[in-house]
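Where a number appears in this text, it was derived from the coordinates with a stated rule and is not lab data. Here the structure is a predicted model, which is why all the values come from computation and not from measurement. Cβ atoms are built from the backbone, for glycine too; each structure is taken alone.
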Structure P
Amino acid sequence: MTTLLTPEQLEAALRDIGGRRYHRLHPFHALLHGGKCDKGQVQAWALNRYYYQAMIPIKDASLIARCDDPAVRREWRSRLVDHDGESEGDGGIARWLRLTDGLGLDRDYVTSLRGLLPATRFAVEAYVHFVRERPLLEAIASSLTEMFSPTIISERVAGMLANYDFVTRETLAYFDKRPPQAQKDADFALNYVKRHAVTPAEQRAVLAALEFKCDVLWSMLDALYHAYVAPKHVPPGAFKPEGA
């Protein structure tokens, strides 16, 4: 890409990336949402995803720490509150732990991270390092997977409630608040990117940042599929479902 896109064309290119590369297209999600996973596979998904959830505020705090614009900092800090909460037991991370509780996982084991797949750790840490080290425009653009999350959340909640007798609405309470939060965050980040990506090089970098983030999420599901679906090669030290 050597010509400058209009803001509308840039948005269309970003949405095209999500349409082709967002992890709702991954085979593991088809299994998860379609009721084809056993309880151990659902537990493995929730346990590994916990690390991603837990590191989101670390990622966002690092972005805020190097942002010179107070307006952006004010907007971005709401993400910390969304995930960390205003007090103990509040926020997205606490609600995710209620999900792992509801699936029968020991909370201390989940938070210890002992059961993580190595690829989960590497993928999440790659995302954190990307946000810390890349230009602010690219760091913000990497969050734009949130444009596509309301759809996957609606599919997930409906599919899991319909197909798993060990899942309840209370178990999935994390997802009740996420669609409006994600929409608000995505709207801000998208508008920021459209205003600040003003050269072809910057627009290429923005598109590459979203592709990178899609790759992070996809690789996490690749690891889950390999370890718990086929060929079921669970790495040493990683979570093994009961009876596996």
Structure Q
Amino acid sequence: MGFSKVVRFKEEKRSRIVLALDPIGIAHEKVIEWSYKILKELEGIVSGVKIGLPLILRVGLNHVGNIIDEFKDSYFWIADLKLADVAHILTDIAEMLHNIGFDAVISHLFTGREGSLNELSEKCKELDLGLLGVLVMSHKGANDLFSKTYEDLLSIALDVDVDGFILPATMPFYIRRTREVIGWSKIIFAPGVGAQGASPGDAIRNGADFEIIGRAITFSENPKITTLKIAKIHEEVLGSCTGK
């Protein structure tokens, strides 16, 4: 269903949690079993799943496709490859990820418009594959460069008409600033909750639509109970906000 599925999940007021399914520290032979187990436990509590290279390189794209197919009705799926390349490479990757079952892809914005992001955006719209642009990353070193390029990257993102943004829960002023510019026309996803220092609900309180959470859930003793606690915090925050 593509990015329309992401929008539908938000409109239906489902959970604002996106699980980062990164099997860091999991033995290779147990990664698939681990993935299925945690996804079954969190059905109905989490809305989306973000899959990046740690899982893809361990199990391969075919197994990732099988996982998505098994849980396609329970979650929306984001491919986190942080794409950054020329147009013919980007569009080819986008089509492959769409065919596997992903609903959205994450791309860097510094590659620019012509010969890169313009064509990627056009391909994604053709496929109903959401295009999420990285405006600022969530680690401390992000300010070495992103703070200097934020305004330019936002301009590029709006010009190529991305569907959503990746902005750090760890630096919520970027979320507030972006929301001031774009209103509620785009969806904001915020990583950095938990292990990187942001508290659950911080990003949503500042204007994000979804919080991307990985190790705080996957490394916990009981992922289901931990996720339910985070979901409760989100409910309380959303109950005190308007427009979300």
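If Rg and Dmax of the Cα atoms in Å is computed to be 18.1, 57, which of P, Q is the source? Mind showing how you got there, number by number?
Working: P: 18.1, 57; Q: 16.8, 47.
The read-out comes from structure P.
Name the one structure among P, Q that distance in nm of label points 7 Å out along Cα→Cβ at positions 16 and 160 of 2.8 was derived from.
Among P, Q, the structure yielding 2.8 for distance in nm of label points 7 Å out along Cα→Cβ at positions 16 and 160 is Q.
Consider the structures P, Q: one of them gives 28, 18, 15 for semi-axes √(5λ) of the Cα gyration tensor in Å, for residues 64-191 alone as calculated from the coordinates. Say which.
The read-out was computed on structure P.
Using the calculated result -13500 for helix-only ellipticity at 222 nm (-39500 (n - 2.57) for each DSSP H run of 4 or more, over all residues; to 500), pick out the matching structure from P, Q.
Answer for the origin of the read-out: Q.
Given a computed value of 34 for relative contact order in percent (Cα under 8 Å, 6 or more apart), which structure among P, Q does it belong to?
Going through each structure in turn, the value belongs to P.
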